[in-house]
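What follows is calculated from the coordinates using simple rules that are stated; it is not laboratory data. If you're wondering where the values come from, they're calculated on a predicted model, not measured in any experiment. Cβ atoms are built from the backbone, for glycine too; each structure is taken alone.
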Structure I
Amino acid sequence: MRKILLGLLTLGALNIQAQKSELAVKYGNSITEAGLMDQLNILASDALEGRETGERGQKMAAALLSDHFQKLGLKAPVKQGDQMSYYQNVPLISTKIRKADLIIGKNKYEVFDKIIFVGSGVTNGEVSADVVFVGDGAEERYEGLDVQGKVVLMITPNSYQKAVRLSRIAAEKGAKLALAVRTEKDEILEELISSYRGYYESGRMTVDTGIEEPKFVGLYFVAPSLMKDLTGKTYEKLVEIKDAGSVSDLKKVKAKPVSFDVAKDIKRINSENVMGYLEGSDLKDELVVVTSHYDHLGRRGDKIFNGADDDGSGTAGVMEMAEAFATAKADGNGPRRSMLFLAFTGEEKGLLGSEYYADHPVFALENTVTNLNMDMIGRNDNENYKGKDYVCLVGSDKLSTQLHEISEQANATYTNLELNYVYNDENHPEQIYYRSDHWNFAKNRIPVIFYTTGSHDDYHQETDTVEKIERDVYLKRTRLVFYTAWELVNRDKRPALDEQMEN
């Protein structure tokens, strides 16, 4: 009801009956199928070797982007010594796991045998410790529980991000390891295991904070069937105890001590976010940021994962939008607000490039009006929407009802795509709201819109190739982002946060 009322309050300001802007149409039409595909054919070519973070192909793609921004006359906004650069250096640590055994009593479980090791906070070697059951792992569960130097066992939602956040709480409480049961059935964990194998081959990356011992414990995802061996109780019984939530109930769970034997190789690498800045006019101190990620999965043996849709499609969209707005400015029709066209590295490694930017912003976050993020906008074969001119929007109404209304109106005025909000539910099992680079803006209270089409059979496969791109609807989606950006950079007032409208 609150959002409905806020939406009604904003209708007048949004001018729902607005006519098409002739200038918007002119420059929107300058974005073409041919232009998008020219960029995408290079980004997703074998020559760029899959654009894996830190590798040669990613560096080649970064050079392609910076050259493009330079040719458009966009400013290099990053200060590096006495020079200005299109690159924001992103320092990373790569951790490659050689072994991560978990021993419960006499039973040893190796990685991918009912367990996945995803944390980097433990040192090499074998360590043993007692286990404490902390229910759902929320901070208040630790009251009255001694976890210092111990292993915590928790039952979490089926979300990597939430499990990691809960493991950080465990670290702050002094635990040395976390065991998270995030799936109700072993079969679901097996599906996760298949997606993690590639990460083990290439190594897990984190942002290099320069801190020797980050507040992060080792983290295992473990199968629910292991609970009987570990605690003497079934997974279902542990869920009942978790839901009861009392410390006395948690203490009744007597788990066996466990040992964990980890061997890993660590190296430091450098990667780059690439960005071009287009200065606005009378509202130039405010900024609209248009983003994609240009990294992908690289090579696996003799296979090249070209990532045409993921996220060559969004990156080509950023490049063509930058050209359209740069052309408008050259014609004397530039944006009132400034714009940053930003291609992130390290998204496939855990949103690392956007995490680094949010922690080290080139432009003040409080002056950032909105982030429009594109990731996988080139296909039309999600099994739920095949054959439809649709796009899935995520986050448009989370922080600003005004932004949501602007988005809806831009589509109604210019593109008439079917706007689908299935992934906008924060409780959707795929947790899309937390899984692309817009999240690092949203968590800082910056309104976002994430444009995607959902998954398809070629997601993270070598078969995600250019010839499968649906050119006509890909163009419409890119133009929708353009028209939404056009409105955002030229309207009198930035979209208000809902909390501001309530006060």
Structure II
Amino acid sequence: MVLSRIASETDASIQSTFASRYVQTSLPRFRIPEQSIPKEAAYQIINDELMLDGNPRLNLASFVTTWMEPECDKLIVASINKNYVDMDEYPVTTELQNRCVNMIAHLFNAPLGESEAAVGVGTVGSSEAIMLAGLAFKRKWQNKRKAEGKPCDKPNIVTGANVQVCWEKFARYFEVELKEVKLSDGYYVMDPHKAVELVDENTICVAAILGSTLNGEFEDVKLLNNLLAEKNKKTGWETPIHVDAASGGFIAPFLYPKLEWDFRLPLVKSINVSGHKYGLVYAGIGWVIWRSKEDLPEELIFHINYLGTDQPTFTLNFSKGYQVIAQYYQLIRLGFEGYKNVMENCQANAMVLKRGLEATGRFNVVSKDNGVPLVAFSLKDRSRHDEFDVSDWLRRYGWIVPAYTMPPDAQHVIVLRVVIREDFSCTLAERLVGDIKKVLHELDALPPKNGSNVIAMNVVNSWKKFVNDKKTNRVIC
């Protein structure tokens, strides 16, 4: 997001060393130039600035795919000028989207008949997918309340405090109260028992996370389903579940096929997943799948014909790019076997990193072995430096490793997190551990951040003791 600001005279123009071969004058930074410039100069200016960006392969904060095969890159370049929302103009691309929806629905065990088509849509990411799923829950709840002659102006949704910010956006943008289950020390995901306690007649759904952004842990969707089913039976409510599988949706089916988290559970009505995370596609693709067509209210679907034919659409974002083609490539190229191999390799590399960190004796690992392949860890002793210092110093070696505090009520816990993607090898894991050791050694050699304050307090305390001793001595005398 760009926030407007007033430019100073010093940063109002762009200077480029090598582009001076083509352009002698500086370019305005925040206004469109009056004159055109050669294409070589435009390329050089932008390329020079981009050199200061971080290396995507070393950005261990991100879940987003940073590498695809050259053959897929060719398909992307050949399709980069397509807007596949024009279904009449690009019917094959539309068909590829439909195939992806059905493949993912079957992967998530949707209860489909032999010739029954899955209900779902491609999005620009899980954020849009969650907005669409939330709208479907809200509208279905409103329709039910109206039919019963009950008020429908105070919907709420129950989540854990560890949800991604898109859930907070959904609640605020679409006027839904967000009921968050607070975290606790050592338990950094939503507690199903506490979640069900928060459910009332105005709850449109309970959102469970398959792969927490904070520590990669899978929430217990099966337990949530069972507890919620009991409450629904007692109250007569029909509170459903949405599974936010942005990170874990392309992991659990391959690494934990017996784990029941998807449409095998009767209260799970919709699932979102990010194609650009462990779906192994570049940024800009997500999916939302509904259990059945009854779970997506018909009035939310628009029908347009100004692109040539009648086209149903249920999206917040109209234009769509090449990413659906890239997703289809990965699904048929890798197949179940290929995805399983990739995920097993990611998990193995996560274990290499975890063991390396534990061997230092300096960290507590707070992530779980079963979940998203990432390692979240915190310092055992932060008396001299903290996780933010480690994160900052690792950038000097090129690594981007985020440090952050946990949500309420575990704000006192600070963690570092390394996401293990397909392009993060065992060699890189070992090198990262080596660089972390170097950073710790360098930080240990520095005076404590609060060293000067400690010295000052010692001086003050010594002086107070001296004065008190004098007073005491006078009294004794």
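Looking at structures I, II, which one was mean count of other Cβ atoms within 10 Å over residues 145-152 calculated from, given that it came out as 18.5?
I
One of I, II was used to compute Rg/Rh (Cα atoms, Kirkwood Rh), and the result was 1.06. Which label is that?
Among I, II, the structure yielding 1.06 for Rg/Rh (Cα atoms, Kirkwood Rh) is II.
Of the structures labelled I, II, which one yields -13000 when helix-only ellipticity at 222 nm (-39500 (n - 2.57) for each DSSP H run of 4 or more, over all residues; to 500) is computed from its coordinates?
II
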